[in-house]
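What follows are several structures.
Values in this text are rule-based calculations from the coordinates and carry no lab data. Source: prediction; values computed, not measured. Cβ atoms are built from the backbone, for glycine too; each structure is taken alone.
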Structure I
Amino acid sequence: MINEKLDAELIEVLKENGFTESTELEQICIPKIKSGHDLLCLAPKDSGKTTTIVVSVLQRLKSSLNDVPRAVIVVLDKDRATAMKDEFTRLGEYTDLRVHLACDDGKIDVQKDLIYMGSDVVIGTAKRLNKIYSLYALNLSGVKIFAIDDADSVVKIMNYLQIDRLSESMPKAQRVVFATQMTEWLDRFSSEFMNIQEVVEIEEPDDVSESAD
C-alpha cells in the first residue's frame with residue numbers, strides 16, 4: 001500500500017499514475033527520508049530508487065520557495081537526469097517546483113542561467129554541477145536534501161573529489177545515497193559526511209512493474 005502519511009495531493013497523484021503498491025525499498029526508505037535522517041541504501045536495479053527520491057523530495061519541498069535550490073541530485077548521465085526530471089513532472093503536477101538539469105552535454109550557459117534565475121530542484125552530473133557552482137550560479141546555502149542515485153556507478157576516478165566538494169559546501173543538508181553495492185568510497189563518504197545508524201540493504205524488490213529505478 002502507498003504510505004498514507006504522505007501529503008494527500010501526492011497520494012492522489014500517485015494513485016492516478018497507477019502506483020497502488022509500494023516496493024520494499026519505497027516502504028522502508030521514504031519514511032526514513034521523510035523523518036530527515038541521512039540514508040545509505042544498497043538495492044538492486046528496478047527496485048524503485050528513482051521513485052523514492054522523487055516522492056521524498058516532493059514531500060519535503062512541497063512548493064516553490066525563494067530562488068535557491070533546496071534539493072540537489074547527482075546522477076550518472078543526461079539520460080538518468082532527464083528520466084528523473086520527467087518523473088518530477090509526472091508526479092509533481094500539483095506543485096510549482098522549478099526543476100532544472102545540469103548535464104555535461106548540454107549548453108552550460110543555458111543551464112547556468114536557468115538555475116541562477118530560480119530553482120527548487122537541480123539534477124545533474126557531478127562534473128557539471130561543480131562547474132556551475134564554480135561559476136557562482138549554483139547557490140548551495142539553502143539545500144535541504146543532497147541525493148546521489150547509483151552512487152557506485154557515479155563515482156569514478158575523479159568524480160569522488162567533485163562529490164566531496166559539493167557535500168562540503170552544504171554541511172546542513174540531509175544526505176540520501178543509493179547504490180547497488182558498498183564500495184570503499186561509499187564507506188568513507190558515509191563516515192565523513194553522513195549521520196547514519198544503519199545501512200539499509202534491499203535484496204530483491206517486491207514489485208517492480210509500477211516503479212522507476
Structure II
Amino acid sequence: MNANRTANRLNRVTVFCGSNPGTDPAFADAARALGAELVAQDIGLIYGGGKVGLMGILADAVLDAGGTVTGIIPQDLWDKEVGHRGLSELLVVSSMHERKLAMADRADGFIALPGGVGTFEELFEVLTWTQLGIHDKPVGVLDVAGFYTPLLAFLDSAVAAGFLRDGHRDILQVGSDPQEILDRLATWQPVTVEKWLTKAQR
C-alpha cells in the first residue's frame with residue numbers, strides 16, 4: 001500500500017454494476033478481480049444485494065476470498081428471488097430510494113463497473129452529491145475494455161459546451177484495473193469550485 005493512501009481510508013466501498021454479466025468475458029473477470037482486490041486491501045463491499053449478473057459475480061468473489069459483503073435490496077426485487085442469500089449482511093428495504101441512500105451513507109467511496117441504466121443512474125447520483133457538497137466521498141469507474149470511454153468523452157463535451165466545470169469533471173476518477181481505481185479513490189481530494197459558470201466562463 002502506498003504511503004500517501006492515508007488521504008481517504010476506504011473501510012467500505014459501494015460498487016454499482018450490472019444485473020446481467022454482459023457479452024464480454026472481461027466484464028466478469030474485472031468483477032472477480034475487483035472483489036479480490038477489495039479483500040486484499042481489507043475493504044468491505046456494499047452493493048445492491050443481487051445474486052445475478054456482475055452483482056453476483058462480484059459478491060461471490062469477495063465472499064470466496066474471505067471478505068465482508070453487505071447487500072441492500074428493495075423488497076420487490078427480493079420477492080422476485082434475485083437476492084443473494086449468502087451475504088455477510090443483508091438489508092431488505094422498502095424502495096429504490098431507500099436502497100440508494102443506505103448504500104451512500106454506509107460507503108467511504110463508490111466504484112461503477114459496467115452496467116445498464118440503473119448503474120448509470122446510481123453513478124450520476126453520487127457524483128452529483130459530491131459535486132454539490134452533499135457528501136465528500138470519491139467516485140470512480142473501472143473502465144473495463146473501454147466500456148466507459150464514450151461516457152467520459154461525453155462528459156468532456158459537457159465541459160466544452162459550458163455545462164460542467166473542469167474541476168467537477170475531474171471528480172470522476174478512472175482506473176483500468178482494480179488497484180488503480182482504489183488508489184485513485186484513496187488519494188482523491190474534494191474540489192471547492194463554484195458549480196455555476198458565469199457568462200465570461202462559458
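With distance in nm of label points 7 Å out along Cα→Cβ at positions 59 and 147 derived from the coordinates and found to be 1.1, which of I, II does the value describe?
Value 1.1 for distance in nm of label points 7 Å out along Cα→Cβ at positions 59 and 147 corresponds to I out of I, II.
Comparing percent of Cα pairs over 15 Å apart, for residues 43-82 alone across structures I, II, which is largest?
I
When you work out distance in nm of label points 7 Å out along Cα→Cβ at positions 163 and 187 for each of the structures I, II, which one comes out largest?
When distance in nm of label points 7 Å out along Cα→Cβ at positions 163 and 187 is computed for each of I, II, structure II gives the biggest number.
When relative contact order in percent (Cα under 8 Å, 6 or more apart) is calculated for each of the structures I, II, which structure yields the highest value?
Ranking I, II on relative contact order in percent (Cα under 8 Å, 6 or more apart), first place is I.
Using the calculated result 0.15 for FRET efficiency 1/(1 + (r/R0)^6) of positions 75 and 155 (r between Cβ atoms, R0 = 25 Å, to 0.05), pick out the matching structure from I, II.
II
Quick check: 28, 18, 17 is what I get for semi-axes √(5λ) of the Cα gyration tensor in Å, calculated from one of I, II. Which structure matches?
Clearly, the read-out refers to II.
Output the label of whichever structure in I, II has the greatest value of mean count of other Cβ atoms within 10 Å over residues 107-114.
II
If Cα extents along the principal axes in Å, for residues 19-130 alone is computed to be 30, 30, 30, which of I, II is the source?
Values: I: 40, 28, 25; II: 30, 30, 30.
The value was obtained from structure II.
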